[in-house]
Structure I
Amino acid sequence: MLKLTDTEWKIMELVWDKGPLTTMEIYRETESTDGWAKSTVITLLNRMENKGILRHRQDGNSKKYYPKISRESAELQETRSFLDKFYNGKVGLLISNLVEQEELSAEDLEEIRRIIKEDS
């Protein structure tokens with residue numbers, strides 16, 4: 001199972017939302033919001049390519065980065081990892097915990113009911 005770090009999530013969000021992006025475009029975005037150095041961005045992009053998360057195409061003197069995984073796939077993997085880690089993979093335990101802690105609104109509960117009805 002692929003696990004993205006917080007920094008990888010930031011870069012993936014940029015590429016999913018605005019991509020494809022060049023190294024410099026990613027650097028400019030992250031430098032202004034996170035203060036990352038250009039060398040940090042280059043290192044992260046190389047690691048992400050090695051992990052199979054991103055790919056690039058040469059565009060003149062620049063590399064343009066594209067996602068190799070969809071946002072939906074990454075979210076599903078993260079959700080599964082979270083459930084496995086904290087709730088032994090059981091969605092019911094998560095929902096039960098949220099209900100007991102009064103973390104779910106009436107709208108949330110109605111949404112859960114609607115989803116269950118649709119899948120039944």
Structure II
Amino acid sequence: MKLVADILVALVALLHLWFLVLEMFLWDKPLGLKTFRQTPEHAAISKTLAANQGLYNGFLAAGLLWGLWLGAAGFQVKVFFLLCVVVAGAYGAATVGKKILFVQALPAAIALALLFAAA
């Protein structure tokens with residue numbers, strides 16, 4: 001069970017690294033425009049804000065990877081960063097779109113549940 005929990009934590013970290021790439025580097029490119037359903041004009045205006053948001057997603061990924069790197073001592077670190085992801089996902093779902101709940105918060109919540117089940 002611990003291995004499955006850690007695999008899911010790693011997947012959540014990879015998701016957030018992908019969000020970093022999308023928001024920091026692909027925001028105004030065709031994939032970013034399609035992913036976030038925006039116009040080139042809006043992407044140009046919001047590019048700096050998106051890059052900032054991407055950086056925060058990178059911090060979430062770094063925290064999760066740090067928790068994995070710490071091994072058994074990283075339990076609390078993984079819990080903290082997964083809770084951050086769940087809260088960020090819930091807030092995003094409430095303010096931006098419900099899809100964020102399923103793409104961001106749900107995988108983190110499942111990883112969190114598995115982490116506690118394996119403890």
Structure III
Amino acid sequence: MKILIRWGALSAAFWVATALIPGIDVKGGFTTYLWVALLFGLLNATLGSLLKLLTLPAVILTLGLFLVVVNAAILMLVARWSEKLDVNNFWSAIFAALVISVITRLISGVTKKALPL
């Protein structure tokens with residue numbers, strides 16, 4: 001149940017990011033957002049963990065802000081592998097990564113308080 005809530009939160013975060021950031025576009029509807037969120041989550045869990053470990057000195061020096069760059073890189077990788085997601089440039093990916101991080105944190109925090117799992 002918890003993983004479905006996180007997947008839904010990530011899908012909603014992608015929707016908000018495409019609505020707010022002009023350089024990000026998802027071609028399709030609800031199921032496309034679910035697909036992009038699934039691909040992003042899988043890449044972030046596997047490759048993202050390795051990248052975060054390798055860039056640990058930069059993360060420490062920037063007090064965690066470099067994690068946004070890692071998430072933007074994962075987002076651009078998802079855009080490259082999926083025909084449904086378009087990212088125009090790296091700055092769009094940076095801002096989208098910020099929006100996605102904030103929205104998923106907010107939704108996860110609210111659902112954690114509402115549904116003690």
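Quick note: the coordinates plus some simple rules give every number you see, no bench work behind them. Because the structure is predicted, anything quoted here is derived from the model rather than measured. Cβ atoms are built from the backbone, for glycine too; each structure is taken alone.
General observations
- Of structures I, II, III, the largest value of mean count of other Cβ atoms within 10 Å over residues 32-39 belongs to III.
- Structure responsible for 152, with volume of the Cα convex hull per residue in Å³ calculated and labels I, II, III on offer: I
- Structure from which 33 was derived, relative contact order in percent (Cα under 8 Å, 6 or more apart), options I, II, III: II
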